Structure I
Amino acid sequence: MAARPAFGTALRAYRAGAGLTQEDLAERSGLSVRAIRNLENGRTERPQRQTVPLLGLALRLRESDYAVLLAAAGRGEAEPSAVSTVRSGGRCELPPDVPELCGRDLPVATLTGAMTAPGPRSVLVSGGPGVGRTAVAVHVAHRLRDRFPDGQLYADLDQPDRTPMSVDAVLLRLLRSLDVTDPPETREERAALVRAELAARQVLVVLENVAHEAQVRPLLTGASPSAVLMTSRRELLALPGVQTVRLDPLGADCARQILVRLVGDRVRAEPAAARAIVDACARLPVALHIAGSWLAARPHRLLADLSALLTDDDLVLDRLTVADLSVRACIATHVATLRPDEQRLLHQLAHLDTDTMSAADLCHPLATAEPALRDGLDALAHAHLLTPAGPGYRMNPLVRRYAQEEAGLPRLRAAR
């Protein structure tokens with residue numbers, strides 16, 4: 001009977017054949033450099049059960065080579081399905097990429113680094129209505145497809161009626177994409193199977209519109225060769241180990257550049273009207289794309305025509321709609337995440353003629369105790385319906401107008 005090769009010798013040979021350092025292999029596999037060093041020098045004689053699939057994925061081994069590594073670990077008989085699990089082909093479920101994202105270089109770089117670094121690879125993109133969370137997340141996912149060869153899965157956790165998908169539905173959705181045809185009966189077993197499948201492969205999971213922490217907590221794997229990239233309308237504060245990247249409205253130059261890409265020289269011909277459109281759109285990518293589409297469909301119209309429509313508070317949300325894109329709808333989905341008392345506070349704030357809002361200044365006009373008001377303002381900020389500004393908060397003018405409409409308030413004109 002042939003002697004079984006030492007696991008460390010086999011691992012070192014496959015690593016060298018792949019042209020990887022121990023640090024490279026650690027980054028790819030999610031293991032520590034010390035763990036790989038101990039395996040190769042024999043200090044760790046027998047790898048843990050989950051270590052071999054992680055190394056097989058990271059080394060991109062053929063089935064025959066993976067079988068050798070299993071045998072060297074003494075697990076060839078115990079895991080007959082491990083080779084097919086590790087080497088299963090990946091599928092790409094991602095929506096189409098947005099090839100050029102103006103003004104998003106920093107969040108894209110931050111997300112890319114977080115998704116490829118050793119350790120937990122769970123990242124959240126959050127931001128206000130119409131700020132472009134999905135575009136950024138999908139763009140990053142496409143850039144990283146080669147790093148996750150076993151598949152790029154995608155699921156929108158908003159159901160058609162805009163209610164959040166249940167935890168069980170999320171787990172079943174992912175198990176189907178992972179080619180599990182006979183899922184377990186209980187939620188606990190399904191979650192464990194999702195984590196095990198993600199730990200045995202290099203899969204990128206993109207989950208859009210996460211409503212709350214419980215929706216995704218069961219499938220987060222910790223240190224794993226797979227990664228989870230999420231978007232949410234809210235800050236998810238109770239997910240330890242998840243890095244959050246917050247998107248803000250674009251800078252004025254990038255906002256103008258979006259109009260230039262859509263309508264070209266017409267922007268240069270009417271710079272004042274272009275600035276007015278950018279301001280009316282509150283520098284939100286969705287609003288700017290809608291405005292640019294309106295102009296592109298009307299080559300005979302002036303930018304001044306659109307700026308006149310958008311500077312009328314009564315018409316601005318009606319005009320910022322094209323096909324299935326609507327700024328009003330974007331804001332409505334954020335407001336729908338609020339509790340009734342938080343919605344009432346939003347309506348009260350929209351009625352106030354002030355730019356900056358702080359609990360100390362507003363407790364008297366709103367007849368609310370300062371601690372309760374401070375908690376309410378924080379809740380609206382976590383839902384990205386208020387933006388921190390020094391000691392207080394600001395409200396996006398389009399959010400303000402939506403809240404005024406929802407509360408049945410007349411248009412408010414500030415006395416300047």
Structure II
Amino acid sequence: MNILDDLQNRGLIQQTTDFEGLQDYLQNNQVTLYAGFDPTADSLHIGHLVPILMLKRFQEAGHRPIALIGGGTGMIGDPSGRSTERSLNEAAVVKGFSDRIKQQLAHILEFDHGDNAAVARNNHDWLASMTVIDFLRDAGKHFGINYMLAKESVSARIEQGISYTEFSYMILQSLDFLKLYEQEDCRLQIGGSDQWGNITAGMELIRRTNGQADEEINVFGLTVPLITKADGTKFGKTAGGAIWLDPEKTTPYEFYQFWINTDDRDVIKFLQYFTFLQQDEIEQLQQEVQHHPENRVAQKRLAEEVTRMVHSQEALEQAQKISVSLFSGDLKQLSAKDIEQGFKDVPTYDMEKEDIGLIDLLVNASISSSKRQAREDIKNGAIYINGERNQDMQYTLTADDRIEDTFTIIRRGKKKYFLVQYQ
């Protein structure tokens with residue numbers, strides 16, 4: 001199966017500028033393509049995964065991907081899909097974000113892969129050195145105001161108001177496609193469905209700048225669909241915020257759990273979008289969802305594939321170990337690093353490494369509201385120390401209760417966890 005047919009089967013193509021023309025060109029040429037990632041934060045999030053994996057899919061099909069980091073456009077801000085203007089970051093901040101994002105992209109794409117190795121470029125290289133006169137003469141003259149006003153990224157903002165800075169973003173992104181066409185022979189730009197106007201504007205700039213009257217320039221655009229969830233909530237968001245690719249911002253355990261908790265109605269679509277599993281295996285998993293949804297086989301497969309790809313096999317195994325321990329209640333097998341991940345957001349009480357009575361600890365750590373309540377909790381069997389129920393009123397916690405001499409996990413009731421951390 002060729003790359004475009006596979007993408008269609010997976011539901012990954014929203015629009016193409018010339019499907020048949022692109023199909024023919026891909027079959028007869030090794031194509032250089034790119035997707036852009038503006039550094040608006042110090043990490044990419046899972047909303048960026050589809051375009052990253054699109055680059056990877058093309059690379060595995062023998063083509064050459066460029067990951068374009070928007071060190072220049074990130075100084076401006078893309079109005080696409082937004083109702084308000086972005087806050088502008090300082091140059092040093094954008095550069096720092098750009099460096100972090102490049103490292104994340106290198107973890108997923110193959111930058112050492114023979115003649116179709118991925119390439120990282122930064123549009124700051126050409127945009128920062130461009131003068132205002134160059135910008136207006138070489139690019140601005142090719143864009144009519146009416147043409148720009150008709151683009152959805154602009155027209156959707158006219159009533160709320162849009163600054164000239166964001167209005168000009170389309171031209172800056174068009175320059176990216178032009179520069180990569182001229183410097184890298186890049187023929188295809190891919191992006192989210194909200195980037196359609198920017199992509200077609202870039203193609204128009206290439207044709208106006210390089211085209212001859214009797215020559216057809218083979219450049220193409222392709223967009224991926226907006227990811228929606230069956231329950232109507234926004235993809236990639238949880239009560240704790242965005243799901244980041246940076247393990248310091250979203251731990252591999254939290255990342256794994258996000259995918260494990262995928263709705264049955266979404267899991268097959270997400271397997272198509274976010275994994276490289278073959279269609280026959282996905283169809284088998286679909287049967288599991290239909291006939292044995294309680295086993296959550298498809299969700300586990302999804303979580304395994306994406307966590308391994310974004311983080312590592314080691315991180316996946318650690319996330320699985322934490323998950324099994326929390327489900328079984330056997331917490332003593334967890335390491336201190338496991339606990340830091342699995343209990344990142346639970347209430348934490350810091351204390352010195354000293355023996356302490358269980359009742360005093362429950363009160364001091366605000367696990368129980370009073371000594372009377374603490375006694376009732378212990379008596380009723382509601383208190384667990386490192387996964388084991390403790391109903392001893394006179395119990396004293398010692399070094400034996402400290403996991404790696406660093407943590408003690410207290411559970412009150414069925415689900416309320418507390419962490420004691422020793423200094």
Structure III
Amino acid sequence: MRAKDSAEFQQRVISWLKLADDVAESTRNKFEQLRAGFSHGVLCYELFTLVEDATRLTFEQALRDRFVAHYQDRAVDVRDRRGREHQVTMTSYSAFYEHFRNVKGAEIRMGTAGDWEHFNGMLGGLLWWARREGLLRGQRSRSLEPAQRELRNVAAHGSYHLNSPVEAARTLSDLAEFINHLWGQPTPGGRLYPGALERDIIAIGWSKSGHTILACLAEHLASAEDEEPLAYLLVRAVLDDPALMEFDARAATTVFPSEYLWGPGTHTEAVDWLDANRPAPDRCDYLDQVVLVRSVDGQVDLPVFPQVAAGLSPHEQRGTWYSVRVDRALDAFGHVRALVADQPGHKPQGECRQCPAEILAAGDIATVMTATQKAGADTTALTVPDVRTPLANRFRRQPRPHHHSN
């Protein structure tokens with residue numbers, strides 16, 4: 001590239017990186033400093049590496065500033081190693097941390113329940129605190145946060161290395177996403193802390209032979225003509241979901257949460273149902289969703305949404321159930337399958353370090369439903385038919401909750 005074109009291109013790469021209005025001024029100033037350094041990388045290539053390393057260190061600064069903002073109007077409850085309690089008034093993070101060390105602090109109160117949790121004041125402790133306070137969400141991002149700590153240590157103590165502008169821009173983008181999420185602003189389409197997705201009303205159609213399968217916005221169905229008779233399902237889902245064609249009404253097989261509405265039926269019947277019911281699109285926040293997974297006699301079923309599990313017959317509700325918090329439903333399936341197979345390193349309770357999954361409860365259906373409801377999920381019983389697309393039959397060979405006939 002010519003010098004002028006290269007400079008314009010690198011400016012465009014980071015031009016969309018914006019911080020929320022209420023982000024702390026010191027964090028904002030540091031971020032703008034990093035952006036300026038990145039822009040000058042076209043004049044000195046080593047600046048891209050320096051910017052990326054400094055960006056790794058800024059994750060901790062952002063957490064410190066958010067910690068200060070969180071306790072701006074109240075003291076921090078601290079417990080020392082002997083179990084004695086102290087209150088530390090917040091003025092700045094450095095002042096707090098000095099006081100915390102002087103009293104030999106070991107724990108602080110965290111979360112809505114005010115539980116005592118270990119706290120070391122470093123990046124790991126701040127990440128744990130932000131999670132407990134609900135400032136960071138998402139199981140997949142949680143599973144990546146240990147790597148963030150390691151990369152921060154490499155930047156702080158590592159030897160000479162040279163990175164590209166691509167790596168520097170990605171890390172800077174991750175930092176912007178991280179900062180905005182700390183201050184309550186998710187990033188639409190984000191890589192680490194994405195915002196809610198639009199779910200449309202979608203028609204999925206397939207031929208009797210299964211050779212033809214298609215999906216389109218349901219609003220276009222009335223004006224469309226089929227070259228051959230198709231059976232249709234109507235669903236509320238994300239249109240560009242990569243697993244949309246594997247939709248299953250009773251199992252959570254799509255990447256993002258999807259909802260059965262009607263079908264299967266003919267083209268004419270689908271259009272008539274849409275005219276009579278006029279379902280509306282909605283938005284879906286899929287981070288930290290709760291799904292249920294059943295294990296019977298060592299066999300693990302595909303995950304189901306709590307409402308679907310609540311609507312199953314007593315016979316279908318037998319076995320051991322797991323209530324799992326995940327970002328993608330099939331992450332729960334993988335984690336439970338590892339537990340049932342007794343694979344080492346997978347935790348049967350709480351947050352797993354091997355999987356982007358957190359077990360809320362395990363046991364009979366009543367036990368897990370109580371925990372699921374406590375976690376804020378809707379457990380109202382919902383009965384859906386045992387229908388799915390031909391691709392769900394072909395690619396999802398795992399056991400699934402089958403329709404029970406009396």
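Computed from the coordinates by the stated procedures, all read-outs in this text should not be read as laboratory data. Model, not experiment: these values are computed from the prediction. Cβ atoms are built from the backbone, for glycine too; each structure is taken alone.
Out of I, II, III, which one gives 44 for percent of Cα pairs over 26 Å apart, for residues 157-292 alone as computed from the coordinates? Working through the options, I get structure I. Match the computed value 92, 48, 42 of Cα extents along the principal axes in Å to one of the structures I, II, III, and report its label. Corresponding structure: II.
Identify the structure, out of I, II, III, from whose coordinates Rg and Dmax of the Cα atoms in Å, for residues 37-220 alone was calculated to give 16.3, 50. Please report the intermediate quantities before stating the final value.
Working: I: 18.2, 57; II: 16.3, 50; III: 22.0, 74.
Among I, II, III, the structure yielding 16.3, 50 for Rg and Dmax of the Cα atoms in Å, for residues 37-220 alone is II.
For distance in nm of label points 7 Å out along Cα→Cβ at positions 29 and 229, the calculated result is 4.1, so let me know which of I, II, III that is. Before the final figure, lay out each step's value.
Numbers: I: 2.6; II: 4.1; III: 7.4.
Only structure II yields this read-out.
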